[in-house]
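Given below, in the form of structure tokens, are the structures.
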Structure 1
Amino acid sequence: MSHFTISAVEAAAAIKSGLGILLDVRTPAEFEEIHAEGAVLVPLDILDRKRVEDARGADAGPVYILCASGIRSVKAAAQLESAGLGDLHVVEGGTKAWDAAGLPVLRGRKTISIERQVRIGAGLLVLTGVSLGWFYHPGFFLLSAFVGAGLVFAGITDICGMAIFLAKAPWNRSGKEFRTAGS
């Protein structure tokens with residue numbers, strides 16, 4: 001592992017002094033709600049070496065990666081490391097820590113986070129499976145069992161199929177997959 005963890009304050013100071021770029025790997029909807037000023041959006045589901053190199057431009061400096069709280073940033077760093085990129089720094093605590101530190105952010109329209117969408121979706125599917133199983137046919141209980149198995153799998157592997165699916169949903173897209181905070 002060649003990426004490092006850095007605080008939001010340290011990352012902001014480095015970027016302000018002209019060292020590197022700030023890469024946000026959340027969904028476009030999350031980015032529109034709130035993002036660090038100057039951040040470049042490259043969602044985790046389309047993240048690749050070329051997009052990061054394009055975002056870096058002539059600057060071959062460090063890449064400071066942030067998401068909502070830090071979990072996706074670690075995944076992004078590992079993905080970029082395996083693609084051969086170095087000088088990667090995960091911003092500890094992500095956008096939440098950036099905002100809490102009083103660093104400059106841009107705010108847009110309010111959205112529902114992917115985490116909350118997964119909880120809502122899983123809850124609705126379980127409730128639907130139980131209701132249909134109770135009132136119509138016991139075979140519908142399998143829907144609830146399937147969702148439960150998916151949640152266990154997500155907990156063990158840290159890979160959530162529902163989150164991956166929801167991240168690609170139209171309401172979580174803005175039509176722009178790669179842009180800077182000012183665009």
Structure 2
Amino acid sequence: MIYVVLAHPYPSQSRANRALVDALRDLPEVEVCSLYDRYPDFDIDVVAEQAALARAELVVWMHPVYWYSVPGLLKHWFDKVFAYGWAYGDGSAALSGKDCLWVASTGGTLEAYAATGIHERPFGDFARPIEETARFCRMNWLEPFIVHGAHEIGEAELAAHAARLRERLQGWLAARDDRAGHSP
């Protein structure tokens with residue numbers, strides 16, 4: 001199963017994240033959890049989230065980048081769900097070996113994330129804490145899928161990003177089935 005954790009603070013107003021997640025909804029074995037819809041009071045059902053993660057083979061963290069990081073509820077979700085003794089620490093292996101794909105949208109263009117850009121650093125520098133979160137839990141960090149300038153791109157370009165993300169997950173499903181020696 002693919003567990004998509006969507007963390008957009010205003011899911012009904014999202015343009016880019018909505019297009020990305022909508023491109024995945026009808027794929028086989030995809031379960032989408034919109035954190036801000038499910039937990040508007042920030043009261044995370046840790047048992048339910050851990051059960052979903054236990055079923056998942058691929059975990060997708062999808063969100064807009066807020067102040068060079070994840071939105072507040074996703075950070076809270078990490079703090080609660082990725083508990084010591086379950087996600088990391090002495091003998092814990094709940095997430096070990098699971099694939100992790102980070103899907104993020106930024107307001108800044110790719111050029112804005114350069115030494116000469118407004119952010120003065122390459123975007124990869126801001127990915128380090130997210131990557132380390134996955135690696136610390138012994139997850140397999142996959143190459144991130146980033147949509148830059150999300151609020152400025154046209155509908156055709158956004159649709160192309162959504163189609164590429166869908167193809168990427170379809171490829172992941174096919175590769176998983178090949179490894180397992182069976183067809184979907």
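Each reported figure results from applying straightforward, stated rules to the coordinates on display, with no laboratory input. Everything quoted here is computed from the prediction, not taken from an experiment. Cβ atoms are built from the backbone, for glycine too; each structure is taken alone.
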Say we calculate distance in nm of label points 7 Å out along Cα→Cβ at positions 31 and 63 for every structure; which of 1, 2 gives the highest result? 2
Label whose coordinates, when relative contact order in percent (Cα under 8 Å, 6 or more apart) is calculated, return 23 (choices 1, 2): 2
Value 51, calculated as percent of Cα pairs over 21 Å apart, for residues 87-166 alone from one of 1, 2, is from structure 1
Output 1.0 (distance in nm of label points 7 Å out along Cα→Cβ at positions 39 and 55, calculated) maps, among 1, 2, to structure 1
Among the shown structures 1, 2, from which was the value -14500 of helix-only ellipticity at 222 nm (-39500 (n - 2.57) for each DSSP H run of 4 or more, over all residues; to 500) calculated? 1
